[in-house]
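Throughout, read-outs are computed from the coordinates displayed, never taken from laboratory work. The structure displayed is predicted, hence computed values, not measured ones. Cβ atoms are built from the backbone, for glycine too; each structure is taken alone.
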Structure I
Amino acid sequence: KATDFAEVFEKACKRKLDDIVLSPGKPVKVMLFPKAAGVEDAFRIVGKPAAFEYKYDGFRVMINKDDGGEIKIFTRRLDDVTRQFPDIVEFVKNNVNAKSFIIDCEAVGYDSKTKIYQAFQAISQRIRRKHHIERLVKELPIELVVFDIIFHDGNSLIGEEFGNRRELIEKIVRQEKFKITLADQIISEDAKEVETFYAKALEEGQEGLMAKSLSAPYKPGARIGHAVKLKPEDKDFDLVITGAEWGTGKRAGWLTSFDVSCLGKGGELLDMGKVSTGLKEKREEGLSFDEMTEMLKKLVLSEGGRKISVEPEIVVSVQYQNIQKSPTYSSGYALRFPRILRLRPDRGKGDIATLKEIESEAEK
């Protein structure tokens, strides 16, 4: 099964991920997407023509339906969140015409009154909350955006070309606005056309674009360049918190400075310095020091003076101005003017930025 991690690791090492037997109802790692420097860089990586799709500001989910009709929803961390999303279960049950499948999707929030799409942070609590689900479904509605399929009616599709996989979801998904749709897409080899599409995505409140090779297979858990993401120049990385420091004065009682780390080439965590800005003093203003303190207190590994080390469970998006080399930190790099943008509860330490990505960005 795809959830036998020893098998996944062994086959990954042997470059035989295509040999993994997928089984609906069992979570599988999503394919990951490195960043591209721009449209021309995206074409260089994925080739021409390429598929360009909106990069939605939501959270990634893999939705499974087995031969018995049972539907399960997994996050990119492989957590089963089916219970939290009865609305998604209904959308899929009513609008996806297949006996069994595994589809790769983004769940995107929108305002129930204005129908304006919401940023990820506005709906992130739906992943964490296990109570008052019916109320949250009404208060924080979600549209499911389908962009890939890796299993269909008993057949694994991870070795199939992306262009063919896209054609299949166009056939089996009955789109219904504010319930379930396909990712907005163009196929192009013209940079100007793509730039126009990119601008349209940003105007509509989305994060950017995904560029995808039409001939590429699906590689679970891999960042290998079959697809890349295009985002505006505001730079940020997803990093994991590995330590923190207690505040003083009016912030005494809160953890106010946070050690963040990236993923090394061997899977080890490498520190990149401290972040002490971005959080709020009041919960109603956004992610607060109080909320972060509550989460990290449950993960303490050791304490010394005002400092603590914690289990690497909390992932945050960290914005920065630039990257500079630094012998102070084990990564060899530090972020200049770092700021916590948001919590990423849908991501684990295996999903954070890699040292290779840090090095690549630092060289620009």
Structure II
Amino acid sequence: MTVREHNSQHEHAQSLPLLSESATVTAVNAMDRDRRSEIRRKLLAVGARHGFEDAIPDAGPIDWTAVFEAATSANRRLAPQIGAFRDRYERAHPALVSVTLDVDSPVDFAAGQYISLRYDGRTRPYSVASSPNRDELELCIRRVPDGRLSPKLCDDLSVGDKVTVRGPNGHLLLENQSKRDLAFLATGTGVAPMKSMLDYLFEDGRDTHRGEPRDVWLFLGAAWEDDLPYHGAFQDRAATHDNFHYVPCLSRESWLADWTGETEYIQDALLKYVEERALDDAVFGQHIAELLRTRPDVDIEARIDPHELEVYACGINAMVYSLETAVTRLGVPTNHVHCEGYG
């Protein structure tokens, strides 16, 4: 299996075929929330419980250096939580937006491909999040601090603006329809090509084979719940399709809210839903035993047979390479593993 690295697409983006020099922005929607008030309330509660509430003002600026010193003096184990609160409190908002474009003429692209977007003299590639069956293109954009284009898109892009669109390109594509079940794994905006594939799958009936349903899994990882792109849409699909199993994995949300779902990395969460006989054959040792003990109480009875699985993954390189190792140990054939990494 070859992991295609998304970073290599930046230089190539400006040379893609021109689709439109005047595509119209029809929607720009923030997908995350400003959670500073939530964080302050939770911080005050943690401070009261551990005796450092005097370092936290009820209003106005927060001296995070003073809070961190007071918190870690009270309990060193609070360092990761306070650091996470600081990072989230100080990050610009919005940090995650969906952008919808009306291109001059229909765009012929395959689910999973990307286009390049040029705005304010700057060009970057973005995976298409919408189905090829839709008339408009939808993009999912994460703010990259000090990035060339994403801060401009998050802060300045407005309905009615004109942008240049080139493409499409990319080789993270759905395989021919078969009886194999499907597992999509993504972190953050890596879910954009996955959403395009999933929408297309269910619209065109590719979630079945010869009348039999295929189990379709989505493991989506992020730090915070509102960092999960299309979270509500995936929950709705899981509620209306018995063969769609959505497993969101959040590493930090439980520090701030009552999150009772998965907190593992998605490649570890995947292992919790694999048939036990396949785990017996794989080499995971004590690690898998500990993971199975922390399986949350979720209403998913289906289990994954890795020998009958097609895997698609997109996200940060560390996750993608770790996933490759995990699914290889499970016995998924390498020609049925399709990955794209970035960062």
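Data for the structure
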| quantity | calculated |
| --- | --- |
| Structure with the greatest value (metric distance in nm of label points 7 Å out along Cα→Cβ at positions 158 and 238, set I, II) | II |
| Ranking I, II by distance in nm of label points 7 Å out along Cα→Cβ at positions 86 and 134, the structure that comes out highest | II |
| Computed -6000 for helix-only ellipticity at 222 nm (-39500 (n - 2.57) for each DSSP H run of 4 or more, over all residues; to 500) - originating structure among I, II | I |
| With Cα Rg over 2.2 N^0.38 Å derived as 0.99, matching label from I, II | I |
| Answer label among I, II for the case where P(r) over Cα pairs in 10 Å bins from 0, in percent, for residues 102-253 alone, calculated from the coordinates, equals 10, 37, 35, 15, 3 | II |
